[in-house]
Structure 1
Amino acid sequence: MTNIITKEEQDKLKAELSRLYNIDRPQVAKDLKEAISQGDLSENAAYSEAKERQSEIETKLREIENKLAMSEIVEEGSGSADTINIGVTFRVRDEESAQERTFSIVGPEVSNPLEGKISFDSPLGKEFLNKKKDDAVEVITPAGKRKYTVLEII
């Protein structure tokens, strides 16, 4: 199964891989060596904790490597300049409150709704994809049903 991710997400995943390989993994190896030097591993809490952390790191490494290997990078902002796509920033009006908001469609790894970065696979992101200026969008959110009008594609 292919995952769709943005270049920004790919960069974030690669940075996390680098941290795991170059910082976390060597640190846990050092912790294990120190714990082993204390003797009797059967009742050594430091050894047990280090082994558990090592397992978590190795699992995370494999997950990220697999995700990157199975991912297709989408070019942000590709497509028509007058259509909302991944990587596009746009301004909308919330019809309930008459407030204007600015959103960007991003991948799930970098989404942050508080910053206006909404994932393309979120309910809101799915509704905005392929919309144009003046299109109306209605979506069910945790806060209830929301209606938006696309004001501008930036």
Structure 2
Amino acid sequence: MKLKLVFATVIALCVTACSDNNEKAIGLYKYKHNMSGTEKISEVKKDGSTYLFVEDVIRKSNAIALTETPEGLSYNNMPLKLSEDGNTLYFSSINGTRIDNKYLDEKLAEIEQNKKNCAALQSEVNTNNKSMDNESWNKYVKSLRDKTPNDCHLIGAGMRW
């Protein structure tokens, strides 16, 4: 029994030693966009023998092919690096923290729910727009600020004078 355990350990170490060091970068990373401050999720993945980088998985930005160099992965001589523990990605202006698929799924579900809430609020705005006097409308518009989800732009929900 001990011999089997030792043999399995030796095989695992050999496979690990022979594996591609760039494989450690594969995964999902969340980060704050420098300009907008919004959270984005990027991904490093492998398609066949090519490593790809997707800057924004949620908004489905195009993938860019990464070059394999002796130092690791890069794009146009810009290196993609990982922290010692492998949980932080450094690539250009991106400093991302590793996340799992569960986090991405929760974020996508939240975005879908926000879209539904936004559509419902837009319908409410359309209905109330014609039925309220200016003072009531302005109070209503102020109340919308607290319940409007991120990335929701309500048309016609401006103040009246």
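Nothing in this text is a laboratory measurement; each read-out follows from the coordinates by a stated rule. Since this is a predicted model, take the numbers as computed values, not measurements. Cβ atoms are built from the backbone, for glycine too; each structure is taken alone.
Annotations
- Entry that produces 1.05 once Cα Rg over 2.2 N^0.38 Å, for residues 26-97 alone is calculated, selected from 1, 2: 2
- For FRET efficiency 1/(1 + (r/R0)^6) of positions 42 and 106 (r between Cβ atoms, R0 = 25 Å, to 0.05) computed as 0.90, the structure of 1, 2 it came from: 2
- When relative contact order in percent (Cα under 8 Å, 6 or more apart) is computed across structures 1, 2, the figure 22 traces back to 1.
- For distance in nm of label points 7 Å out along Cα→Cβ at positions 82 and 130 computed as 1.8, the structure of 1, 2 it came from: 1
- Rg and Dmax of the Cα atoms in Å derived as 24.0, 84 - corresponding label from 1, 2: 2
- Structure with the greatest value (metric FRET efficiency 1/(1 + (r/R0)^6) of positions 34 and 138 (r between Cβ atoms, R0 = 35 Å, to 0.05), set 1, 2): 2
- FRET efficiency 1/(1 + (r/R0)^6) of positions 66 and 90 (r between Cβ atoms, R0 = 35 Å, to 0.05) from the coordinates reads 1.00; which among 1, 2: 2
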